[in-house]
Every structure is written in structure tokens, then in C-alpha cells.
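K.L.:
Have a look at these structures, which come just after this line.
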Structure P
Amino acid sequence: MVGLLYALVWEALIGQFVPGAQALSIQQWSLAITERIIGAPAEQLGATSAVGLGAAVALLLIVTVGATWYAGRRLRTIRLTSEM
């Protein structure tokens with residue numbers, strides 16, 4: 001639920017209208033990596049990333065590791081019982 005709200009509010013609304021907020025956009029981080037993998041100039045892709053490749057990789061790693069840690073922590077607290 002939080003991810004959907006983030007995608008709708010931050011990525012769609014705030015990220016498009018506030019240029020500085022694009023640096024905190026997962027979409028921009030992914031675009032920077034995509035530009036590097038494809039190897040095409042940004043003009044051919046029709047979009048340019050507002051974030052450099054080094055920052056994009058670092059930020060995506062931080063978010064991925066943090067989300068995995070948080071999910072693991074939450075899953076450890078789930079109690080499975082069979083009540084029949």
C-alpha cells in the first residue's frame with residue numbers, strides 16, 4: 001500500500017513538477033542505469049536521467065537492502081497456527 005501511494009503521489013505528481021525532487025525518484029535512478037546498459041545517447045531514448053549513474057546505483061542498493069531487511073524483520077514476527 002505504501003509503495004502504491006509513493007508511486008502515485010511522489011513519482012507521478014511531485015517528481016514531474018518539482019525538478020529537485022527528481023533526484024529522489026526511483027524512476028530516475030532506474031533510467032540512469034538503463035541509459036548505461038543500453039549505451040544509447042539520452043536523446044535517442046527520449047528521456048534523460050536527472051541522477052548520475054554512481055548515485056543511482058548506490059541509492060537503488062540502499063533501498064533494496066533496506067526493503068529486504070524490513071521485509072525479513074516483519075516476516076519473522078508472523079505467527080503461523082492451524083486452528084481447525
Structure Q
Amino acid sequence: MDSAYQDNATRELACGLGFVPVVPPNPRRRQPWEYDKPLYRRRNGIERLFRRLKAWRRVFTRYDKLDLMYAAFVTVALIAEALR
């Protein structure tokens with residue numbers, strides 16, 4: 001769930017499917033809800049990691065034909081990002 005989808009119907013649907021929405025409410029919202037700030041911080045870190053992985057053109061366009069080679073290059077990209 002993203003901040004663009006923060007209406008009540010979407011939140012109820014996500015909760016009904018067993019998901020825990022961790023999106024902060026819009027500051028101008030009349031009835032803001034509570035959210036888990038440490039969990040949102042972790043979610044934000046994971047989203048940033050995926051954004052950095054997409055910067056690797058080979059990962060983003062999936063040049064490799066074999067799943068094993070693709071997974072190996074994703075591992076190399078993760079190691080390079082961790083060393084950065």
C-alpha cells in the first residue's frame with residue numbers, strides 16, 4: 001500500500017486480506033490513524049533497496065535467460081550495494 005491509496009475502502013480491503021498497512025496518513029486528513037513507525041522505516045529501506053537494484057541495467061531488463069544466472073547477478077548486485 002502506498003500513500004496514494006490511503007482511502008478507507010483500500011485500507012479495509014488490505015486489512016481484510018490479512019495485510020498490515022504501514023503507510024502514514026496524509027497530514028491534512030481529518031481522522032488520521034496510528035501506524036507502526038519502525039516498521040514503516042524498514043519498509044522504506046526495502047523500497048530504496050529495490051530502487052537501487054533497478055539502477056543495475058542487467059537486473060532491471062533481465063538479460064539472462066536462465067533463472068540461475070539472473071539470481072546470481074542479483075546476488076552480485078546486492079553484495080555490491082552492501083559494500084557501497
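We did not get these values from a lab; they are worked out from the coordinates using the rules stated. Just so it is clear, the model here is predicted, and its values are computed rather than measured. Cβ atoms are built from the backbone, for glycine too; each structure is taken alone.
K.L.:
Who wins on distance in nm of label points 7 Å out along Cα→Cβ at positions 44 and 76 among P, Q, i.e. which is largest?
P.N.:
Working: P: 4.8; Q: 3.3.
Sorting by distance in nm of label points 7 Å out along Cα→Cβ at positions 44 and 76 in descending order puts P first.
K.L.:
Right, next: Using the calculated result 17 for relative contact order in percent (Cα under 8 Å, 6 or more apart), pick out the matching structure from P, Q. It would help to have the intermediate numbers written out before the result.
P.N.:
Details: P: 22; Q: 17.
Considering all the candidates, the number was obtained from Q.
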